[in-house]
Structure 1
Amino acid sequence: MKRTLTVTLAAAAALTLVLSACSNSPAPTANGVDAATATSLTAFGDLAGLEAAANAEGTLNVIALPRDWANYGAILDRFAEKYPDITITEASPDGSSAEEIQAAKNLKGQDTAPDVFDLGLAVAVSSTDFFAPYQVATWSDIPDALKEASGLYTGDYGGYMAVGYDPDAVPAPETLSDLLGSDYKGKVAMNGDPTQAGAAFAAVGLASVQSGGSVDDFQSGIDFFSELNQAGNFLKVDPTPATIASGETPVVFDWDYLNVSYGTQLEGQRNWKVVVFPGTGYAGYYNQAINKDAPHPAAARLWQEFLYSDEGQNLWLAGGARPARADAMQAAGTIDTALFDALPQTPDTTVVPTEAQSAAAATLLGEKWAAAVQ
């Protein structure tokens, strides 16, 4: 069984990347480069040229990057250490993917607008009008199944949808249907609203494929959560390490790397186990994108180069996530082998929704989710 998702992604659900490539060439300015139109590192000459342009801007605005999510705290701190002339502004760390795009709309033209996004696939697919195409220097290492052809958005790190639970509070769930039992009354939460947040969207996707449905139709997943709600088991609280530590959310649908992280953070405070249900696993990657109206376009592109470097990819791996370049780095001998070998084994069967499937699921959730769990 594989530890990475990339080959499975390509085989099971290669993304249909139909958006047309953008071929705009960088427009010269007084400084020689218009960073806002740069589509690759070559526009700046080399990395040193991009670093100089980003240092001149002096600021990077990120949004919706919780420091306890996929090791983002260490990633942000390392970038700040590496580029001390660039001040990182961290906005709305607990915001959803949809709220990132809303912030770009609300703050367009202002210095406080987000420079970059980190988004679930469904929101990325529906928001391409907000993105600037950019292909990082390591572009060829990223599987085609994880990137939009022109670089409007690119998969960055991924994992499997899993269930974390406190074995001192509930029996160990062995199947999805176990969560419908009376032992889980008022105890099952998910990370966010599936009409806005990628993790919650994936929770419904997992419920769909584990309930006889498929990524072509999330209705069975919606039906499962409706039944969970009617049983009184669905807890409408966004889980955090604090809610887990207090015992408020003893069962949590979330990405495997986040659930593992909760256990690590709460060691000595709360017993926390993680299960990826047998059978069909639901996997997904988040995606990087650059705001086409980024107030600091060079810093935005430098951030991307850092994230897709060996150093950046290994930092995500340290958070338990599977980096997009894992296969290429393994072949090149640049991946952290100890961390890579420690990743949980993957299920025998894995599904990942394509763009079209994600768009259809998002539409269905928008129409039916609220009524199903009211």
Structure 2
Amino acid sequence: MTTNLLEFDLDGLAAWCAQLGEKRFRATQLFRWIHQRGARDFDAMSDLAKSLRDKLKALACVAPLPVVSEQVSRDGTIKWLFDVGDGNAVEAVFIPEDDRATLCVSSQAGCAIGCRFCSTGHQGFSRNLTTGEIVAQLWWAEHELRRRFGTSERVISNVVMMGMGEPLQNYTALVPALRVMLDDHGYGLSRRRVTVSTSGVVPMMDRLAQDCPVALAVSLHAPNDALRDNLVPLNRKYPLHELLDACRRYLAHAPRDFITFEYCMLDGVNDQPEHAAQLIALLRPGAAGGGVRCKLNLIPFNPFPASGLQRSPAARVAAFAKMLNDAGIVTTVRKTRGDDIDAACGQLAGDVQDRTRAAERMARQRTVVLHRAPAQPRDSVRP
């Protein structure tokens, strides 16, 4: 059985190469070929010794995920559906903007958290992705987009672990994937430009702060425990005071001097003036509980039938944001992107209401969209 080299961060690849009798600098060369140049053909890796190339051809591969489908939004957002086997599929979303280009990456097939407003969670949980399956989403998107745009420069400037799944419940696979993204011999992304989103897995937040502190986004969605218990069931295990304590601990290690809180605006549920007042009392520095240095991101809800929820009216969202900003909490309203292709926040794999339909959906899409392997970038490519 061959080893997929996308599974390794640089230290892991160096250890694997050492088993072949190769020195670390060979692993670094190989790592650059794979991630900076998008190479899959070992014979094309011209600065590797022929003896090493022969070993690699016998023992290893660079295996991307099969692309089942691609959808392009009117606003330029691109969503890919990747086959991860056994009837499971995950989605990644490319979001181009004037000042950045962001890739939203999945960490699990499905999600076990079960937030009421998230259609991804309504399909249930299948399994964790491997490190290679997480990295493969970035590998495909970066090098496919370079090919399309005809550039040797890095296309993706930001990665957000905000796709399907709760990243911190797949911690063992997540951290090496983050290290690949950050490595100067890989994608060379800044810690400030790689964001892990969590619904509040407190012990893993503390571990991430020590192991690989990147930007952190916390799915808050409610200003009190009673409401958050209903919207984000994980709150019953890690209530708000424990979550905010963990956020304050994380700030000591974070690459940014604030935590981002995500807050999905739900009509009549969490969008009233009293909810804004509770958020101010909870988060503002100097608040009774200590507050948290933060930015609040209000997210327009993307309705789906099983939720029983509706989107807050725009005027109410604006009034809610004004209350928070006036109180000194930096608050923005997220611009909805890709909602015409179900690529907006909370929509990934949203039409798979029952996991037993996943294989049927993938089979149907395969009849229309054929997987196309990416062309090999030029040897001079380096982000």
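No value in this document is a laboratory result; all are computed from the given coordinates. Keep in mind that what you see is a predicted model, and the values were worked out from it rather than measured. Cβ atoms are built from the backbone, for glycine too; each structure is taken alone.
Among candidates 1, 2, the computation of distance in nm of label points 7 Å out along Cα→Cβ at positions 80 and 296 that gave 1.2 used structure 1.
If volume of the Cα convex hull per residue in Å³ is calculated from each of 1, 2, which structure is the one that comes out at 128?
Of the structures listed, the value fits 1.
Assign the value 19, calculated as relative contact order in percent (Cα under 8 Å, 6 or more apart), to the correct structure from 1, 2. It was calculated from structure 2.
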